[in-house]
Structure I
Amino acid sequence: MGYWGAGNDAANLEMAKEADRLGYAVAWVAEAYGSDAPTVLAWVAAQTERIDVGSAILQIPARQPTMAAMTAATLDTLSGGRFRLGLGVSGPQVSEGWYGVKFDKPLGRTREYVDIVRAALRRERVTHQGRHFTLPLPDGPGKAIKLTVHPVRERIPIYLASIGPRNLELTGEIADGWLAIFYSPEHGRESLELIARGRAKAGKTLDGFDVVPTVPIVVADDWRQAADLVRPYAALYVGGMGSREQNFYNNLACRMGYAAEAAECQELYLDRDYAGAAAKVPLGFLDATSLLGPKERIADKMRELADSGVTTLTVSPILQDLERSKAALRVAAEALELAGVGS
């Protein structure tokens, strides 16, 4: 679902209800520096019956790890065991500009954060002495405390949103799943090799690991015209998320072979020529990372995604109006059945 408070709140909720009715597995909610994910997740969970609700993501600099564990346990309880915990470090502009938290050592910070969250959710008395977190604080009145809430499930799945090679390896090592963006079957295998390397460090394989890319979907007879509707979304990330010096999504586009176009898109976006930036997003990039066209073409792409290692496919209808977006959810469900790779 899109960000709450952007004028599409009613549409987001209706989309979640429609996905619940259609048998979708999970509805994900994001947060940036507007609506927070847990409040929205509770609102959606209260008005759905079967669908899981997941954070994609809770921002690590926004809350202490024990607070994240409290939130996860509470949402799992309120939803009847339907919560999935997605975490991510956000970016330097948000971490330092909005939360006042230095964006340094993100790998070490994430590792410690997940360790503490897992310990709290196991309802252990939480103690941790690390480089980034110390619980309890020494030489004071603090003591090791145990979470009082009992989650419904014995183990709430933890997902990490990661893009860079080292972060991908860490995701494989410590998480239950990967939240991917701008995933393409051709280039996704490289990322999955890094995740598999991390899994091997932990003595595990990719069996049971959930690979979850978010893929924009536009249903239309002409896939090229459909791609134009995705351009502003792609340009926002490739061109506008971050600075000229540090933009993880721009770096990803470069690794996919679109370095020149990504640089042009970023230059125009940061100069506030948003239409020009959108026009520079390559058609090949849009097609590789989206579901575009009629049902049969979407089904073909779903097979490619499944063959490349995707296990849960998150579809993100580009909101035109509510009815067309709900229709896109229905077409995606039909395409999955046609593709023969669903469960």
Structure II
Amino acid sequence: MERRPLGRTGLTVPICCLGTMTYGEQNTAAEGHAQMDYALERGVDFFDTAELYAIPPKPETMGATESIIGTWLKARGNRDRVMIASKIVGRSPMNWFRPDGAETRVSPDQIDMAVEGSLRRLQTDYIDLYQIHWPDRRVTSFGGFGYRHYDSDYVAYEDTLAALARHVEKGNIRHLGLSNETAHGMMKFVHTAEAAGLPRMVTVQNAYSLLNRTFEYGAAEVAIEENVGLLAYSPLAQGYLTGKYLNGARPAGARTTLFNRGQRYETASAEAAIRRYLGLAGDLGLTAEQLALKFCATRPFMTSVIIGATTLAQLKTNIDAFDAPWSRDHDRAVDAAHAICPNPCP
């Protein structure tokens, strides 16, 4: 398994990261344990979770995924063999995360509560990478189009970093990361950290796939020049790039079938683009998963590609995809397809 540097930390992570957000909803604890066992056998020792998970977010399953990872860590006794990434929820009206029922904010007091809760559920005394799930600022994200200027009511960057730094100093957190962040936000966190002598962000976890390459417009340059590498989520576009939802199909047990949360990948031009990439995969002698995942893995700004699965067969297929061949000819073919309809699913 290829490994990439984790920012400027001196650590490396596999190019493939195991996403776990189905544990506690679509997957049982036993199934989650089996997935983690298999991933580790294949050299995937980097797992991503969040206090928000399982997905879809609801009070009944908040923190369930971390708890399942925690029971696995305790049962296997292998905490030193894996890197765990988790997240604090960003600003939202979801009022079940904090004891007082307040809206979630990335504020010092809520950071303390969130870190302590994650550590307890994960049954560990440190988190390798702790990320802000989405900004405290109001920004256009999660499939939104265009730009809208919102108010300036948000927790100051320095206040957020200082609160996180206290946990770094205590050893509760090793490194910091962002998620669903803009190029501006990435640079503000980097600049604030350097100016105030606070820990730098080492990664940013944003959506990136053949259907959504918007990260390349500004954020990719920041990722490379500032060593804030991308952790790509939804590289298979929530499964849409496999073709399983074509013509309105809703396979039993699939996420969109169960939860109807795939609107980000159901825009007017999405299905035509998906068919184009499926045809391209066939022309190149690749499977849909190989084309989509290997494309992401070969980007110069990529730190790791986050994959998710509900079955061991899916997990094997996804991990195997990273061994597919890739050349400059593959890049040219993908770019030609991309030029026909760029970013139909931002």
Structure III
Amino acid sequence: MKYALVGCGRVAPSHINAAAKNGFEIIAVCDIDNGHIDDMFSRAVPVDNENIRRYSDFCEMYDKEKPELVSIALPSGLHAEAAIEAIKRGINVIIEKPMAMSIKDADEIIRLSKEYNVKVSACHQNRFNIAVQEMRAALENGRFGKLSNAAVTVRWSRGEDYYSQADWRGKFESDGGTLMNQCIHGIDLLRWMCGDCLKRVYGATRRQHHPYIEAEDVGTAVFEFENGVIATVEGTVNVAGFDMEEHLTLLGETGTVKLGGTSANTIEIWKFLDNPEDSKDGFHEKTLNVYGNGHTSLFEDMALAIRENRAPYVDAEAGKRALEAVLAIYKSAYTGAPVELPLTDAAGIDFKDMFER
């Protein structure tokens, strides 16, 4: 499969590694800064990058190289534009989170993917974590019984050195804060496990320790689902100096599971009434960083989806749902009132003056 990468920043090595491990033919990469490309290859698994063409304009790359699949790892505010241009050329797309910065752009990506008959996958790779897959299998097999409540907690650290890497970081139009950037993977998992049909959101956000950014460095929320489940969200980058944890907890009538580690890659609690001896407590999937190992499996699934002409495991609709949940938290925090879903029109830029009013 002919593959190309758009954007060679912080997460890009995970994309190149996943493409290489799946045996894709890596034909080209694109970034406006050639130094970013060099740095990415230095941090990725060894590939024959001498024969990989380099571009600074993704439309030029699309037109000249005609890849079958591209992945987009640009700054968040550029995801939609790069995806839409690829889709219009009949190219299948994997889009890093968030898939867009507005409901309008997410809807356009979904509409065009149907019009041009291409596959679009939102890069929520933590769905492929072994611990997450174990939780999902137990849920689909009915082992939890009726769900009661759930929670996701992302407690990481991002300092001024992180935000100073690029001027788009920490801005509502181009990035958002901890909920949109660091916590959106956990929010995706929470929504997926609780039935997807989110009914109402109550949110609160603050900018506590990062006065040099525009968006939040801590955010909390309560989710109400159509099926009666209630869930809580906590996302923060205010841990002092290290990435502490990402927890996902699911409580039902007949089962309780708590995932932990730095990216929901560890099973901390695994208890089911139907088989008290079935214990997975202490299972840990070793990862090199908070991105986990899921990119490789997500890329593999996308290739199969293209060959088998089926929807990807994490499709564009899933990407929109995660985006919608974060925008709903922002809107609730901004207005001081609960927000009813679905959201029909919301964008990160709507909350530009969240902490300046």
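Can you spot which of I, II, III the value 1.0 was calculated from, given it is distance in nm of label points 7 Å out along Cα→Cβ at positions 28 and 332?
Answer for the origin of the read-out: I.
If mean count of other Cβ atoms within 10 Å over residues 260-267 comes out at 16.2 when worked out from the coordinates, which of I, II, III was used?
Working through the options, I get structure II.
State the single structure among I, II, III that was used to calculate helix-only ellipticity at 222 nm (-39500 (n - 2.57) for each DSSP H run of 4 or more, over all residues; to 500), giving -11500.
Computing helix-only ellipticity at 222 nm (-39500 (n - 2.57) for each DSSP H run of 4 or more, over all residues; to 500) on every structure in I, II, III gives -11500 only for II.
Can you rank I, II, III by Cα Rg over 2.2 N^0.38 Å, for residues 92-139 alone and just name the one with the largest value?
Largest one: structure III.
Quick note: the coordinates plus some simple rules give every number you see, no bench work behind them. It should be emphasised that the depicted structure is a prediction, and the values quoted were computed from it without experimental measurement. Cβ atoms are built from the backbone, for glycine too; each structure is taken alone.
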